[in-house]
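Visitor: Listed next: structures, encoded as structure tokens.
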Structure 1
Amino acid sequence: MTRIVTRPVSEKLVWSLEQSGLHPLLARIYAARGVAAKGDLDYGLAGLLPPKALKGAEDAAALLADALEAEARILIVADYDCDGATACAVAVRGLRSLGGTVDYLVPNRFTLGYGLSPEIVDLAAERNPDLLVTVDNGIASIAGVERARELGIATLITDHHLPGETLPEAEVIVNPNQPGCDFPSKNLAGVGVMFYVLLALRAELRNRGFFVDRPEPNFGNLLDLVALGTVADVVKLDRNNRILVAQGLARMRQGKLCAGIRALFSAAGRELNRLSAFDLGFVVGPRLNAAGRLSDMSLGIECLITDDPGRALNIAQELDKLNRERREIEAGMQEQALERLAELEAGSLEGGEGTAIPAALALFDPDWHQGVVGILASRIKDRIHRPVFAFARGENGEIKGSGRSIPGFHLRDALDLVSKRAPGLLIKFGGHAMAAGATIPEERFDEFRDQFARVADEWLTEAELTRTLETDGGLDSGFFNLDVARLLEGEVWGQGFPPPLFQDEFVVEQRRVLKEKHLKLTLRKGNTRLEAIRFNSTDDAGDRIRAAYRLTVNEYNGVSSPQLVIEYAEGA
């Protein structure tokens, strides 16, 4: 069941924003998202929170400054998703611009797993580093940091994931979510944390007179990477993150971007002058993530750190190929998962007991691909509006899973409760509210499935289990035009600051199916005729529909036109 509701909005606030010069439609949209003044939409770099407010940033700066002055060997230990890859690229590019001797290492997700494990430290030790710097990981790496200490290697942890009860004994930890950190934005992505460390490092070096005989690097040149990692990791776009994303997008639209991101846009056939946060999350991000899912994220990192346009394009084309392969694998896995959902809905599992999908779902198939289970969990979660974990077979009798959640259900906290109720069930786990990972013994999958569903049943209300589409109400016919579509497209939207979604009733004048999976519609509202499309659905809601939709720009054969993208439709 899906409910369509309209976001509450203060008409007084809308009027105030209009009076400050905002477009009337934007005033309404922003007021509904809690924007209280036009100044909240000032995305200049001067509005960024200062690095000194981030606990550990100044200590990290001192540690790195000492390492640079001593010409120490620095090794970045990355994560294998887009946030980890961009954070690694920011660290490598930033430290090398300061003259640092810097290399990187990224774990193979299938053999070495996640984070700074003792095995990763042993592998890193073969390169004789003086300092290990983790990006987008490390806050749970107690054993790994201990192993580094045994080997005489210093560690700097930069991460944004939620910490456990015990922190690793690293030389320095920088994480806005660690105890005692009063940084106002808890939503920095891993790449944002590393960017802040570099800002603090530059200030420390400035105080030491490091730049007396050399130019200061412009770290604004790294904001394309920061914007990409921030959007792709689906962290909440509070004002601080919106500044980082807006600045990165502005630079990219002006052609100021690294060779790798430029090549990835080229491989995807996207134009730079009109790119949006949507393009970062759904065009570039998946192509980078494909390397970590199916191959080795070193490929993605190399794409982001090279300054050779030809090499960047070659790698981008390889990443594009991997992404197509990933989509094919995902389609097969999704088909299998949907068959099981159908069985659940029909009450044919467990000897016919139960006729409904549980409050949380765990799925496992020994033939599923480890690198794609996270996407599968996300797709199924979107379809059934339930927290979902999907598992694939690992090694040594273990299965590895990735979960995605819905509002009202904190996934990592749920795993923590499961681990306490069933000691030994979770070999390891981690993550945050909306996404998490876990490793369990294969023979205990049924136990995990039942425990996971039990926690969801206790925590989630019927209202939370009902999908709710929050919209910005109806759209006046005068706004169904290309200028307004481009106006909306040019703003910064994302997690926690959702893109505008409208609702209206329409008459369906024409319909046809494209590529056997998309529904193309011609709609009419009053005297206004509109082109619309519903992706990945051919469900026909009738001749009169009530639809939740986005107003977008459609580019076809060099011609731009407004188009509605239908998110949900029901008979009116």
Structure 2
Amino acid sequence: MPSPRHRATDFETAIDLVGVFLNQAKRFQRAPLLWRKRDGAWRSQSWGEVRTQAVAMANALIALGVRPGDRVALISENRPEWFIADLAILMAGGVVTPCYVTNTVADHLHVLDDSGATVMIVSTPQLAARALEAAGMARITPVAVAIEDPQLHQHTGIDVHAWGDLIERHRAQPWPATLAAIEPDDVAVIIYTSGTGGVPKGVMLSHANILHNCAGAYAVLRTLGLGREVFLSFLPLSHSYEHTAGLHFPLSIGAEIWFAENVDRLASNMTEARPTIMTAVPRLYESMRTRVVRGLESQSPAKRKLFQRALDLGLKRYHDPKSLTLLERLQDYVVDRLVRSKVRKRFGGRLKAMVSGGGPLNVDVGLFFHALGVPILQGYGQTESSPVISVNRPGKVRMHTVGPPLKDVQVRLAEDGEILVKGGLVMQGYWNNPKATADVIDADGWLHTGDVGLIDAEGCIQITDRKKDIIVNSGGDNISPQRVEGLLCLEQEIAQAMIYGDRRPHLVALLVPDSEWLGRWAAKAGKDADLPALADDPDLRSAIGAAVTRVNAKLGQIEKVRRFMIAPEPFTVDNDQMTPTLKVRRHILKAEYGDRLERLYRS
């Protein structure tokens, strides 16, 4: 059955996320909503089917003891059940508490203990193994709901229920009474994000917070002529960016959501799903640019020259649309047909916009695709702002900026240049942490972002620096360097460490060996304990590498140190690499070792 023309929510009257979904489900009923590939074929679930399953699971959660305000942990890769679980938790009056699939047992235990989750929903047997181990140690033992058979080989002491059985058991029940009790300021989700001390803090976002962000995004994208939209979901739904922009925003505009099989299949999934809007992180654009450039290497000189002409003309048009001569406009038309159309086809052929967020987009990468006719709108935000603060506008892209603020968002600069934000997008606070909340939201309601920037004459924000030390990698993940550095310095071989990796695909490290350990190691190896002479010694690198490997075994995937270099001298107050209170001066170390650290990404 053909899908009806999709319409957006009336954000002026919308009260809560559940009401938005139910209104859209009533409107579209039999139209496809969620798509997943199985046995080589894409299969859909309609709005009505999703509603039925979500209501059944909501009643099941209530039967399992979930009460309004209770936290429910959600541990799953992106899949239709993630959406259904999210909606069901909200319908039951609960608070969605997502966990990253890369979490260690210790990470899960922190979230369970800090949130006090009474129920957890987990998908695959692999994820269930770590989650159930953490649940067994939690101060409150949660009830578990397993989407797939967890394949338990021994009794865990955890009450485990099958997802499918619960839905069938509660399918015929009426809508839960909790639906009528949801208020706009009720907390909808607690998303855990790394803090400067290394312990993740739970960011409380309300229904109103997320709806405010959805309304702002709609005001930006409606100029593209929104109709029947298709989103391709691949960023983790446990991340605030995808949770808002890839779940609740598509629902609010009546879009279809297709789940990518995995990152390796993303390129082929794009050509199959043919998305109209995509939310992505810089890493995607970086890898796709690399793939396009590598593909050119096998082309003839004539085709490479044509491609370069498309780039040159696209860049010239970006910098000054009126600067193209008549001949260049004719050439631009030709290369658009011969070159840019093929690039657009790689993205499915009908993209209206790709929104880049979750981390800073390299200007050259953004201009590369803009020149090739792939519309990238760079935005800016953080979990504490639901998450989007600003984004470039269609037709008015200023690639070196993150665009002007969303509708009804105030932004100003503090005296030291820190970006401050105010509006309905600002979080309710950090869960169980009023002090941390007061540190970032002042008495007047301004959120202190920790980022330093400028605001140009057109109101566009340009990020120039980071007050906080949190690393945001090119995948948009927040990583606390202090946590990784602390673990490294617990090893006997390592005295000091600095983690590096902002805007990069993975972490690298600058390490200083412990002087006493180095003396013992050098004597045993028959070498002089001279750090400057040993910094590039392969035997020393191997010994230090063993310590790094031990630490990596304790870390989540995004926290692992992939490569390292050894500093030829310790960090000291005398060489200005430490403060008088013995804190590492990161900017000094980056100035001294930045080029060599960057070379680690090319080795």
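Laboratory data are not the source of any read-out in this text; all were calculated from the coordinates shown. It should be emphasised that the depicted structure is a prediction, and the values quoted were computed from it without experimental measurement. Cβ atoms are built from the backbone, for glycine too; each structure is taken alone.
Visitor: Out of 1, 2, which structure matches 25.5, 78 when Rg and Dmax of the Cα atoms in Å is calculated? Each step should come with its number before you reach the end.
Guide: Numbers: 1: 24.3, 77; 2: 25.5, 78.
The structure behind it is 2.
Visitor: Given a value of 42 for percent of Cα pairs over 24 Å apart, for residues 286-445 alone, point me to the structure among 1, 2 it was derived from. Write down the numbers at each step before the final one.
Guide: Numbers: 1: 42; 2: 48.
Only structure 1 yields this read-out.
Visitor: Sticking with this one: Hey, distance in nm of label points 7 Å out along Cα→Cβ at positions 38 and 118 derived from one of 1, 2 reads 3.2; which structure? Intermediate values should be presented prior to the final figure.
Guide: Working: 1: 6.1; 2: 3.2.
Only structure 2 yields this read-out.
Visitor: Assign the value 0.75, calculated as FRET efficiency 1/(1 + (r/R0)^6) of positions 230 and 438 (r between Cβ atoms, R0 = 30 Å, to 0.05), to the correct structure from 1, 2. List each step's numbers first, then the result.
Guide: Details: 1: 0.75; 2: 0.10.
Checking each candidate, the match is 1.
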